[in-house]
Structures are given as C-alpha cells and as structure tokens.
Structure P
Amino acid sequence: MLLSSHELNEIDQLCDSILFIKSGRIIKKEEFGAVVQTVNFRIMLASPNGAVPAALAGRNVLSQSPDGLSFLIETPKEKVPDIVAEVVEAGGRVVGCGIAQRKAEDLYAEVFQGAKA
C-alpha cells in the first residue's frame, strides 16, 4: 500500500518503509520497524569501565560518549543479546539499552536538507 503524506509522525506509526520521490524519481528508500535487520543499538553503563571498549572492539561502534557511559553500535538485530552479554562479562554495569530507531523526520532531513541522521 502506498501512503502519501507530509505528516511524518503518521509515517513513523503506520509504515514499515519510506520512499522519497523528487521530480518523479525515487531518491531514497529505507525500511524501518520490524523489517530492519541491522539496527543502531545504544547501551548505557552505570560507571565507566575500561574493559568495555575492548570487549566491543570487534563490533561496529558508531560512537562512544566522552565520559565512557554510552555506546552506539550498528549491529544485526539478532546480535543485540550477545552484545549485552559481552559488556556484562567485561564487568560493565548496564543501566539501560535500546534500539535507536530512525524516524521519518530524520530521513527527510538527510535526504532534502543534507543533514546526517
């Protein structure tokens, strides 16, 4: 089903993929929600632990907060439990974690305003 809308919040709630069209041409297509196989996963620690970055060395760590309390990792969705286990095994005390879902508004900004999401 194709839904055409300028209400990006509706897109987030109703759709599992988004398609951007400009001048009659598809300029970007991206899936999100349950369809996505690769996710950006954030894990937050109670206190810095020098062993955690080493435990994540084989992962695609997109960013680490300067205080060493938060890591953003791009990973296949099925590997998320393994990452949490590796952090805990390295001595990290996890206080929060979750998948950082890209929103339609972020994608729109990336496509039409040249911003990085």
Structure Q
Amino acid sequence: MPASNPVSYFVRYAGLSQPADRFVSHYRDVHAPILGEFPGIRGLTLFQPADWHDPQGVNPGGADFMAQMDFDDLGAFQAALESDVRARARTDFANLAVGDARVTHQAMSRERLF
C-alpha cells in the first residue's frame, strides 16, 4: 500500500449564538477529550476568530469556531470515523450549544511547504 499524505479534518461552525462561551467551554472540556480517544489522532487544534482587517478587501469566512484534527493518513482517519469513539462524539454533539449554526465537515490531504 503506497504511503499517503497526512489528513486534517476540519469542522467549521458559522452562526453560533453569541457570546459562544457555553459552546466553547463544552467543546474544550467535554467534547475534545472524547475526540482525543480517536484511534490514530495526532492532534486537535481549536480556532476562534481574531479581530483583523485586510486593507485589500478580502471576503472574510465568517466562521465562529473551527476544529482541526490531524491523522497520519487517510486510512487512520477512516478508522477513526468507523470507531466507537466517533459514535460517542456524535452523541455528544447534541450537547453542544449549536442552535441554528451551520456546521460543515471537510477532510483534506495535507502538504506542508514550509
């Protein structure tokens, strides 16, 4: 089986009720430890918006929160998705204060250039 690139899995939340403190606290204190039990997970990084301005007038993404999970390759990521831990994470998702937020999931092959 040929080696593949590492995979990052992004979960993006847009339109969370503000302030999002309750959501972030539950994610960090309860949801993240569940994700940490994924077989093959190498890391979890959480992102919250920074107060920024680009004078070139780019279109901001509008995310209120993002999570990035890293895996060695597509096989490791797929094994995590098929694990009992994934089912527990999806069950806990109901406890997150998501409200009407738009939640998207995206797996991406990763290539670090520098």
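Rule-based calculations on the coordinates, nothing more; no lab input. None of the values given here were measured: they were computed from a predicted structure. Cβ atoms are built from the backbone, for glycine too; each structure is taken alone.
As an exercise: mean count of other Cβ atoms within 10 Å over residues 23-30, calculated from one structure in P, Q, equals 9.8. Which structure is it?
Working: P: 9.8; Q: 14.9.
Answer for the origin of the read-out: P.
Figure out for me which of the structures P, Q the number 1.2 belongs to, where distance in nm of label points 7 Å out along Cα→Cβ at positions 7 and 79 was derived from the coordinates.
Details: P: 3.8; Q: 1.2.
Derived from the structure labelled Q.
Taking distance in nm of label points 7 Å out along Cα→Cβ at positions 55 and 87 from the coordinates of each of P, Q, which one would give 0.9? Numbers along the way, then the final one.
Working: P: 0.9; Q: 5.6.
Label of the originating structure: P.
I have 1.16 for Cα Rg over 2.2 N^0.38 Å, calculated from one of the structures P, Q. Which structure is it?
On the way: P: 1.27; Q: 1.16.
Matching structure: Q.
Looking at structures P, Q, which one was relative contact order in percent (Cα under 8 Å, 6 or more apart) calculated from, given that it came out as 29? Working shown, then result.
On the way: P: 29; Q: 51.
Source structure for this number: P.
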